[in-house]
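Novice: Once you scroll down, you'll see the structures, which are given as structure tokens.
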Structure P
Amino acid sequence: MLNTPKANRLHISIFGKRNAGKSSLINALTNQPLSLVSDTPGTTTDPVSKAMELLPLGPVVIIDTAGLDDTGDLGTLRVEKTKEVMLKTDLAVLVFSAEDNNIENEKEWLKDLKQKNIPVIGVINKIDLEMSNLELLQKEFDIPFVEISSREKINIGKFKELLIKNAPIDFEMPTILGDIVNPKDRVILVAPQDIQAPKGRLILPQVQIIRDILDNDAMALTVKDTELKDLLKIVKNPSLVITDSQMFKKVNEIVPSNIRLTSFSILMARYKGDLELFIKGAKAINNLKPNDKVLIAEACTHHVQKGDIAREKLPLLLEKKVGGKLDIVNASGSDFPKNLSEFKLIVHCGSCMFTRKQLLSRLEVVKEKNVPITNFGVALAELNGILDRACNILI
């Protein structure tokens, strides 16, 4: 893996009315013709993302969105798609046209963004065509502004400076496990060959955690479950063992009780979400009854194969625990049910493809409905009777 995963990049979303100059702003910022620019309103339909480096911030994702004033049946759908973008936005840019003094739409969107605690900066575009309405906007909006011309590349540098100044510093935790390992610690990673991983590749959480171990000057020793016993004969007292959650039962039996044990999925739950909430949700597994409705949600979409954890392994383990059939509903990607109150439990994946903002936004929706939610790894630890061992070192 050569590039920073998209989910680990700061997400900067560009919002504004049709023809405010959102796409031309992105083209000027990236210095590439990435977004289609036209005088025809509504050129941008679905959100368009571009990964880039914005120094000194580092890797970011810039998201172009449809006009927030789009109309008609299709326009309404586009606006809904734009609203969904808010859930993964770390920093919002609200674009105003110097030609337009009607700002009621923007007021409503700013209200929504602030309710979601998203920092916002204002951009007044097209100052080469019209006198800027900066004074009016500063009176109405309590956000920092910059005046630019995307077409003439006026003040693009100042726009970048404003992005850097207002970027949240806490959009993700600084480290996955740097607070639980020390320099020179030996960390064993149990990584069975995952049928869903591309040939010759490790899955993303494994790659991220290996890199994090190295960044913290510790030693990463990666092995399949079939060679774990042999490695433990050589490495007598590892600081920590991290396993694939699906191997919890086997690995728990092999690793001595005095050695700390957790899983990739549990580490990602703490890194991206709310581990204590997930632990509380896992304990709700014990309250399930036959025919209860359970949602199993994944952050990404993928081709389902035999042995899929979300569609085969977890349902079987949950039904074995309950002693009867459950009404299992699967959801993936941005497909997340609105009727959450119908579910007795939600089990979510590790969210390696979600930003921290996306997952926390989803958790807020779940908490409002008062539905227990847990994570694949935390649920598997509970189902294997080792929840305390797997999570105590992290809370």
Structure Q
Amino acid sequence: MTASATLDGGPAARTERSFPALDGMRVLAATAVVMTHAAFWTGTDAAAPVDRALARLDVGVAIFFVLSGFLLGRPFFLAAAEGRAAPRAAAYLWRRALRILPAYWLAVSLALAFLPGNAAAGVGDWVRHLLLVQIYDDRPDGEALTHLWSMCTEVSFYLVLPWLAAGLLRLAGPAWRPGRVLAGLGGLAVLSWLWVGLAWQLQSFGSTVHLWLPAHLGWFAGGMALAVLTVSDRAWPVLRVARELASSLWTCWALAAGLFWVACSPVAGPLGLDSPTWVEAVVKNALYLAIGVLLVGPLVLRARPAGATGQLLAGPPARMLAEISYGLFLFHMPVLVSIYYLLGWAPFTGPFSFVVVLAWLGGALLATAAYLLLERPARRLRSLVPASGPRRRGRRAGAPRAPARR
């Protein structure tokens, strides 16, 4: 499925617009996460520049959150801009559940049931992982399931998005005022950085508080800001400036690479499991937000995918791999840990190239099976909760004309 502005999260807008180049970005983000976990498990030397870059490929999570903010937030902002009723929360949440839970439950069940490190897992461990609440206490995560903290955060964003979007639109007033919405999103980013700083400074709510949604809300807000820009009137000065900045994909990506280089330095904190200072944590969070927006922005603000690179990101191979990118993220860690058990290796040993390739291929194989047997059949149940809602008459003042269906 080509990434679209409505995705699975809301009713198909009459002015639905697809963003096919985002498929390739999803694949790149998932691959980055696989690489950083393989680097950690093979004990890469943080003193080497390449290894520092591998450690910072956890930026793939930030890219995923920016993508989610854009793709899931856009239907709410588009409806407001066109004077339509917002997507129905029940349908939106139902479709989100169908999209993520089947494969997630399978990955958790396989890891808890078959990995030796989870032999002592009790009913409570199963319940907290299956319900995506494992980050809200200090008990250790199941073996090969530590990466799923981001799914807990992602799901909490799903749950609050309808009301978060409604609050931002209420801030804008009865007419569509994208500038006010962007200001509100900027405020969310600032509040997120305050949370990050306090979380690492105080640690008073437990050691996992830095994983909760408020700590990463700025990344989602970055994607939502891009969504606001794509549904605004083309004559709006802010949009004209943004489109001008995004007109050169390679300029934006070069800036992202420069910020990534900064993130690889000590200014963004330690690379391993050591805790950063609150300043380092905020700097890293802000850098990852900027990197995610710079990578995704040119792919959605331009009228068409950008040249040969855009075509590569949007071509058939990218579309095919994008279908299993979620499963690749879920399954690569159980596969990676299984490699170490099967080969009798101790953690922090082994050749990086061998481990990353095998983890990627094994994760992709399980992801393909999950997609064919679980994810795709589950989509047939989407119609059980109707997506369409009542329409309001007319459009909000200043709303753009509906773009042609693509």
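Please treat every number below as a calculation from the coordinates, not as lab data. Note that the coordinates shown come from a computational prediction; the quantities given were computed from them, not determined experimentally. Cβ atoms are built from the backbone, for glycine too; each structure is taken alone.
Novice: I have 1.68 for Cα Rg over 2.2 N^0.38 Å, for residues 118-181 alone, calculated from one of the structures P, Q. Which structure is it?
Specialist: The read-out comes from structure Q.
Novice: Further question on the same structure: Computing distance in nm of label points 7 Å out along Cα→Cβ at positions 30 and 366 gives 1.3 for which of P, Q?
Specialist: It traces back to Q.
Novice: Using distance in nm of label points 7 Å out along Cα→Cβ at positions 102 and 238, single out the structure from P, Q with the greatest value.
Specialist: Across P, Q, distance in nm of label points 7 Å out along Cα→Cβ at positions 102 and 238 peaks for P.
Novice: Same structure again: Computing Rg and Dmax of the Cα atoms in Å gives 23.7, 75 for which of P, Q?
Specialist: P
Novice: One of P, Q was used to compute helix-only ellipticity at 222 nm (-39500 (n - 2.57) for each DSSP H run of 4 or more, over all residues; to 500), and the result was -21500. Which label is that?
Specialist: It was calculated from structure Q.
Novice: One of P, Q was used to compute relative contact order in percent (Cα under 8 Å, 6 or more apart), and the result was 32. Which label is that?
Specialist: Q
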